[in-house]
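K.L.:
Multiple structures are listed underneath, in structure tokens.
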Structure I
Amino acid sequence: MEKNSIVEIFCGNYPDNHITPNIESNPNFVFENDPAFPGVQLYDEDGNIVTVNSFTECEHYVLGGWDNTLYGTNELNFYNSFSMLLILSVFIYSLLKKRKYS
């Protein structure tokens, strides 16, 4: 998938006349808040959360690998589902075993 289309998925359409600043060359770069931009929450693979408040900031984070999926929740949902299935299986097994001896 092209970088621009990935950015548009998470940040919306590129603003007219948008120029991406070279942030890496300026260690003191400060993103300016854009009141017209709706805040977007992004997550990295470690579960860190950032709320971006401008298209430029959103673009920077998305191109750095952040997206709107909290990876830990997928893993947590898996373990919760697995635990419930295991408990349900033990319960059904005990009912069937009890019924067999009755």
Structure II
Amino acid sequence: MLIQDNLILSRAEPSGHGGVQFLYRVGKYGVACVSRPQEDVAHINWEVDVIKYKNDTTVQYDLCHTTDLAKKTLSLRNDKAMNEFLQNAFDHFKQIQQS
């Protein structure tokens, strides 16, 4: 199970390919993670992007592959790895805001 801190939205994956999407937010930045259906549930895979929100009032965002966290879409193999990435991301976003 993924951590709930900074979670602003969980929904069916919006492209219609099935799965679930979680959106996290810390200030202007966040993380979008998607888990698509797998034949074997033991092989959970998370596709993860760092995102930058367009404004403070909506969930519209752009992919942000210019941070030190990720220069591309990441693939994480389990919830533990996903939770570790999320915690690192939250800390990183807080540091960016303080700069």
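K.L.:
For FRET efficiency 1/(1 + (r/R0)^6) of positions 26 and 90 (r between Cβ atoms, R0 = 30 Å, to 0.05), the calculated result is 1.00, so let me know which of I, II that is.
P.N.:
Working: I: 0.00; II: 1.00.
Going through each structure in turn, the value belongs to II.
K.L.:
Something else about it: Can you spot which of I, II the value 13, 31, 20, 11, 10, 8, 5, 2 was calculated from, given it is P(r) over Cα pairs in 10 Å bins from 0, in percent? Please list the in-between numbers first.
P.N.:
On the way: I: 13, 31, 20, 11, 10, 8, 5, 2; II: 15, 51, 28, 5, 0.
Derived from the structure labelled I.
K.L.:
Could you tell me which structure in I, II was used to calculate distance in nm of label points 7 Å out along Cα→Cβ at positions 34 and 66 as 1.4? Walk me through the numbers before you get to the answer.
P.N.:
Values: I: 1.4; II: 2.3.
Corresponding structure: I.
K.L.:
Comparing structures I, II by FRET efficiency 1/(1 + (r/R0)^6) of positions 2 and 58 (r between Cβ atoms, R0 = 25 Å, to 0.05), which one has the largest value?
P.N.:
On the way: I: 0.90; II: 0.65.
Structure I comes out on top.
K.L.:
For the read-out helix-only ellipticity at 222 nm (-39500 (n - 2.57) for each DSSP H run of 4 or more, over all residues; to 500), a value of -16000 was computed from one structure; give its label from I, II. Show your work: numbers first, answer last.
P.N.:
Working: I: -16000; II: -7000.
It was calculated from structure I.
Where a number appears in this text, it was derived from the coordinates with a stated rule and is not lab data. A quick note: this is a predicted structure, and the numbers were derived from the prediction, not measured. Cβ atoms are built from the backbone, for glycine too; each structure is taken alone.
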